[in-house]
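Structures incoming, each one as structure tokens.
Bear in mind that the values in this text are calculations on the coordinates, not laboratory data. Predicted, not measured: the structure shown is a model, and the values here were computed from it. Cβ atoms are built from the backbone, for glycine too; each structure is taken alone.
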Structure I
Amino acid sequence: MSRRTRRASPAPGAARPTVTVCRGCCCGTPKIPGLDHTAQLRDLRQALDGTATVRVTDCLDACERANVIVVQPSAEGRKNGGRPVWLGLVNDPDATIDITTWVKDGGPGLADPPGILDLYAFRPSRRVQAELHDT
């Protein structure tokens, strides 16, 4: 198990979606070559400024799926049945664009993700989910 930096997660009633970007032991490192990790994070922040909260966290314990991004719904999205969506192997700039487009449209519970994101979606263990959402 990796060591994590515990940060407050967004309250269930967050007014806008939250995009959590893993930058731990594998995500955001030279272990994933061919991707400008700094540009990926910058692009997410710029594209979602005012639309979603973008935060960086240490290891999400899904290293085999680096780079990992979790999209959490807004309060309205959660009321409509939206749940956090875990995306792995987000190592292509086009995937980042698809994520930002979906979040701008409302994200989980308010907008259907582009079909291509199904290729990135995965379900982490309950322990890993709890650590992200109960911090």
Structure II
Amino acid sequence: MDISQVAKRSGVPASTLRYYEERGLIRSLGRHGIRRQFGAEVLERLALIALGRSAGLSLDEIGSMLATGGDPLIDRELLLRRADELERTILRMQAMRDGLRHAANCTAPSHMECPKFRRLMKAAAAGAFDPQDKPSLPRR
């Protein structure tokens, strides 16, 4: 398949395919004229890359798993760490969602008079909703 066929079948732009090839994530078989040619297996590699990107893995992390050229060597410890990070993010986002819903429906005369809203503000100021920090979540 030439690069335009791969782009069409995979949904990955040709520029990204060239970048992935430059990074060593995929390999072309050569060229036919000026167009890069790829084997059918490139579609599976692109699907693996898409899965890794969807999970929040960097191209370097994905590349290390695909570096062998054969079957991918999945780093199970990395996947477990990423799953743990996602769990923490989910908990933070659920706490934020609940706080926002409470603030939207709060019957206090002023949000500043609402203890739950004030806890939400304090938690936000302490970085509880910042994905870079990992402090404890506010009480619900």
Matching task: 14 is the computed value of relative contact order in percent (Cα under 8 Å, 6 or more apart). Pick the structure from I, II.
II
Origin of the value -18500, where helix-only ellipticity at 222 nm (-39500 (n - 2.57) for each DSSP H run of 4 or more, over all residues; to 500) was derived from one of I, II:
II
Name the one structure among I, II that FRET efficiency 1/(1 + (r/R0)^6) of positions 33 and 105 (r between Cβ atoms, R0 = 25 Å, to 0.05) of 0.00 was derived from.
II
Compute mean count of other Cβ atoms within 10 Å over residues 17-24 for each of I, II and report the one that scores greatest.
I
If log10 I(q)/I(0) by the Debye sum over Cα atoms at q = 0.10, 0.18, 0.20 Å⁻¹ is calculated from each of I, II, which structure is the one that comes out at -0.28, -0.98, -1.24?
I
Structure from which 3.1 was derived, distance in nm of label points 7 Å out along Cα→Cβ at positions 97 and 113, options I, II:
II
